[in-house]
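Multiple structures are listed underneath, in structure tokens.
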Structure 1
Amino acid sequence: MNNKCNRCNWEIAQLNLSDEQKLEVLSLLKQDLKLFAIQYLHQKLQFNLTEAKGIILHSNKDFGVCHRCDYAELAKDNMECPKCKAFNYNLKVQSTFNQEFCEHLEWKLDFDDLGDERLKGFWCDGVDHFPSEIKSLFKSNLAKKRVVKTKAWIGKTGQDIYEMEIFFGEKSIENYLQNKSLLDCIPENNYKNWIEIDPILKSIKVKLK
């Protein structure tokens with residue numbers, strides 16, 4: 001049975017994606033690459049073009065936020081926005097490499113104790129929880145490569161963009177594969193042992209437990 005959008009009367013095909021497929025779609029939506037997202041559904045998941053277009057036009061790129069209006073309290077996977085009546089595929093990925101983890105990592109980064117005068121006054125104002133190579137978050141890939149490449153905002157203003165590599169140790173790999181929190185995999189203190197930063201190349205490496 002299809003879903004119907006009471007805002008535009010579009011009959012929308014049923015969607016049942018794995019977490020890895022959700023990551024693919026959300027990555028394209030967050031980059032505003034809707035045509036590529038439609039192609040992905042059409043070519044990889046065998047939806048016809050009309051079905052694929054209807055799904056993508058009714059999918060939100062941020063969980064809980066309506067794709068059409070500013071309502072931001074959508075709680076279910078598939079639901080009608082109570083404000084504008086638009087149907088939303090409210091996609092949510094069950095990944096522990098998420099916004100909560102990246103915010104905690106941001107708060108734990110301390111550059112003053114690294115003993116590098118060039119880093120005096122540096123701080124981090126964010127770590128992107130959606131890496132550009134989204135397939136690096138696939139469990140099969142992360143189990144082999146044990147690294148996620150993303151970006152962070154660092155510097156005296158906290159706004160310089162740094163290429164970031166997050167290396168997974170034994171505990172963090174085990175937690176990730178079992179869908180357990182990564183928060184306690186962020187090391188405490190001894191910053192030289194787990195943070196390596198180059199302000200010239202604007203790159204940073206972080207090693208989790």
Structure 2
Amino acid sequence: MRRANFRFYLITDRTAVHNGSLQQACEAALSAAPPGMVALQLRDKDLPARERYRLALEMRVLCSRYGAPMLVNERVDIALAARADGVHLPADSIGVAAARRLGGPDFLVGLSTHSPGAVAEAAHEGADFAVFGPVFDPISKAAQGSAWGSAGLNAACRAASIPVYGLGGISPDSARELMRRADPDALPAGMAGIGSILQAAEPGEAMRLMLQAINLTPIA
């Protein structure tokens with residue numbers, strides 16, 4: 001059974017929020033989604049460890065309230081101390097095996113990847129899921145590589161059997177188009193993003209539209 005069953009992976013960046021605080025934006029987004037449909041990755045890696053830990057504790061409460069898995073970017077120690085569900089590792093991190101040894105067998109481990117081959121390697125290392133990108137040029141930050149487009153995302157999904165989430169320039173419109181163009185035998189597990197939700201005037205409505213797009217349901 002796949003352990004990463006969510007459809008959208010919300011990545012935090014307090015500097016991207018245009019309306020209220022990060023906590024308010026995340027609560028609005030999570031409250032608009034059915035339990036389990038959205039996971040949250042606490043990124044904000046520029047914060048000192050103690051502040052990041054305090055923020056992790058607040059996010060743990062929010063995620064528990066709305067049934068959302070919570071992961072912490074890179075810092076396994078903060079993830080464990082805040083009782084997060086797992087950790088999200090950058091490509092140049094300590095590695096999946098080391099994170100799993102620290103977190104235990106039930107600890108979710110996600111990995112950032114930037115090529116279909118890296119997705120295959122993530123699966124080989126035992127990652128629970130991979131985030132692949134950039135699919136398109138990012139909304140909330142500068143691009144860190146050439147965009148792969150829908151063909152690249154399809155190749156990443158075919159590269160391994162673990163869930164793959166597309167990241168980079170993901171809006172409801174682009175998410176719907178990516179799902180429509182997806183290989184029916186190797187569908188993306190969903191999408192990931194920052195700006196499409198946190199920069200929205202109404203993060204809850206943005207999340208509702210995003211999930212409709214990913215699930216290819218009509219806009220109500």
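Bear in mind that the values in this text are calculations on the coordinates, not laboratory data. Bear in mind that the values here come from a model prediction, so they are computed numbers and not experimental data. Cβ atoms are built from the backbone, for glycine too; each structure is taken alone.
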- Query: Which structure, out of 1, 2, was distance in nm of label points 7 Å out along Cα→Cβ at positions 42 and 58 calculated from, if the result is 1.9?
  - Reply: 1
- Message: One of 1, 2 was used to compute distance in nm of label points 7 Å out along Cα→Cβ at positions 10 and 194, and the result was 4.4. Which label is that?
- Response: 1
- Highest-scoring label, criterion being distance in nm of label points 7 Å out along Cα→Cβ at positions 66 and 178, among 1, 2: 1
- Item | Which entry (1, 2) yields the derived value 1, 8, 16, 21, 22, 18, 11, 3, 0 for P(r) over Cα pairs in 5 Å bins from 0, in percent | 2
- Match the computed value -8000 of helix-only ellipticity at 222 nm (-39500 (n - 2.57) for each DSSP H run of 4 or more, over all residues; to 500) to one of the structures 1, 2, and report its label. 1
- Which of the displayed structures (1, 2) returns the greatest value of relative contact order in percent (Cα under 8 Å, 6 or more apart) on calculation? 2
- Note on the structure: Highest-scoring structure on FRET efficiency 1/(1 + (r/R0)^6) of positions 50 and 170 (r between Cβ atoms, R0 = 30 Å, to 0.05) (candidates 1, 2) is 2
